[in-house]
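In structure tokens below, several structures.
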Structure I
Amino acid sequence: MKVLKELTCSFDAGKTTAIVGPSGSGKSTIIQLIERFYNPNGGSVSIDGTNINKLDVRSYRNCMGYVGQEPIMFNGTIKENMLYAKRDATDDEIE
């Protein structure tokens, strides 16, 4: 099933962009394509003219953050959960 058809969009560096729409309109799909959780069946996703499939996925994902619709918390304190992302984080960084 095609969720997105003939979509072209640009996001300006340093600016906040909101992707809004009704449930099922493709908002999460856009983010998952940008994050390269999966590849498009057609077309491409590019950053600064470079197809993201040509980038090292680990290095690429280290340059961005993503908070899903239903964040996952593991058993333990908030601090322990935060330390999963950066094991040597200081208390100030966690706060």
Structure II
Amino acid sequence: MRKITKEAVEAFNTGVEYRNSNTAVQFMGDGKEIAMYLFGNRIAWRKLNSDVVWITDCGWKSNTTKERLNGLDDVRINQSKGVWYLNGTEWNGDWIKINK
């Protein structure tokens, strides 16, 4: 795992804002939710007092998107012949709920 991914995931999990290069973790709305952004696209979010995380690839099936999402707990994205698999099930990249 890359250092930037590790730092971003730690910030996301602990509810702290973070910014480095193409990755940011910021509060949303009224400050009760936090989100991870990659190149300005929100790829993950959660309520601060919840174990439920929502993820998407925002239509970008890139190695960087996969790297950032794979850093999150209970997320394992593999790719085979251009198809992404989330935790062993084919995934089209739309928003999906991940329970920790």
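Values quoted throughout were computed directly from the atomic coordinates according to the rules given, and no laboratory measurement underlies them. What you are looking at is a predicted structure, and each value in this text was computed from that prediction instead of being measured. Cβ atoms are built from the backbone, for glycine too; each structure is taken alone.
Work out the source of 39, 27, 21 here, i.e. which of I, II gives that when Cα extents along the principal axes in Å is computed. Derived from the structure labelled II. Structures I, II were shown, and mean count of other Cβ atoms within 10 Å over residues 11-18 at 16.1 was computed from II.
Of the structures labelled I, II, one was used to calculate relative contact order in percent (Cα under 8 Å, 6 or more apart), giving 20. Name it. Mind dumping the intermediate values first?
Values: I: 14; II: 20.
It traces back to II.
Taking mean count of other Cβ atoms within 10 Å over residues 43-50 as the criterion, the largest value within structures I, II is that of II.
Starting from the value 11.5: which structure in I, II was mean count of other Cβ atoms within 10 Å over residues 35-42 calculated from? That value comes from structure I.
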